[in-house]
Structure I
Amino acid sequence: MFIETKHFGKIEIIEENIISFKDGLLGFEELKKYIYIENEDTENPFNWLQSLEEPELAFVVTNPYVFVKDYEFDIPEKIVEDLEIKEIKDVMIWVIAVVPENVENMTINLKGPVIMNLKNKRAKQMVVNSEKYSLKHRIFEQTLHAGDAVC
């Protein structure tokens, strides 16, 4: 099966790889089907979640543990049941990145991780109710400006 996308052009997808979001993503509840597109550069931690229903929509996603080693939260039992998760090894967790013009200001949404069951490709975006995490967690250190003192 082929799909036409804005960012990747015409791509071939395997139906078994289609990710289903029963409730869509937050703010995009009407869009239920996505495909995960891995970055060809394996050193680059950013990949894409491409909508199959809206060719212009692709989210940049990443593994949160690349940037926040101690990121942790509980997956509610309702989500475990809805996604039919049997073992933790079958779970993939992504966070959505926002990439502004100045990539040094890139952020990731630690409050809204995407949980996916790798076996059945069911997924859900959940809300983490913790003040510890931010919707806009900056992932790059601020660069020092000329003249800044370093002690």
Structure II
Amino acid sequence: MGYFEKDQANNLVKKHKTNNPYELAYILNINVIEWDLHPDILGFYKYEQNNKWIILNNNASEREKEITCCHELGHAIMHTRNNTPHLRRNTLFSIEKMELEANSFAVELLLSDEKWNFLTKEYQSISAISHVTGIPGELLFLKHQKYINCLT
């Protein structure tokens, strides 16, 4: 049982046998580049003349870049022709539909249900799981909400 963003992520992983966002972007002919962006901007997705671009902040940590790449990959797949606003550190709290969808896609790509089940048995809180995985708590909370909704 799933939902749209989860199905999109799972179908990609199943088809291409990887959940690595950089490998998936390469396979899907999405250009990923790093740029010197404002410290509050983690990255953004741009569609221009049939070309898809994911731009990442070269000053972000490797884990932040990976998570941002997952998020922007979600935009590239689900919102292909829409240029998206910059992903700012505070955008993880966004209630805007496209941002929530990209965040949900990102966490599903990063964290399978099997791994989620293991982590929730091992650790008592979302903040503990965030500490262990490096995935922001806001994304993990989305995973938790969607997971619970799929069970009911």
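Some observations on this one:
- Identity of the structure behind -17000 (criterion: helix-only ellipticity at 222 nm (-39500 (n - 2.57) for each DSSP H run of 4 or more, over all residues; to 500), calculated), options I, II: II
- Structure with the greatest value (metric distance in nm of label points 7 Å out along Cα→Cβ at positions 10 and 106, set I, II): I
- Of the structures I, II, the one that 14.7, 47 was derived from, the read-out being Rg and Dmax of the Cα atoms in Å: II
- Structure (I, II) behind the derived value 2.1 of distance in nm of label points 7 Å out along Cα→Cβ at positions 26 and 138: I
- Label whose coordinates, when FRET efficiency 1/(1 + (r/R0)^6) of positions 58 and 74 (r between Cβ atoms, R0 = 30 Å, to 0.05) is calculated, return 0.55 (choices I, II): I
- Winner on relative contact order in percent (Cα under 8 Å, 6 or more apart) once structures I, II are ranked, highest first: II
Every read-out reported here was derived from the displayed coordinates using simple, explicitly stated rules and does not represent laboratory data. Since we're looking at a predicted model, the values are computed, not measured. Cβ atoms are built from the backbone, for glycine too; each structure is taken alone.
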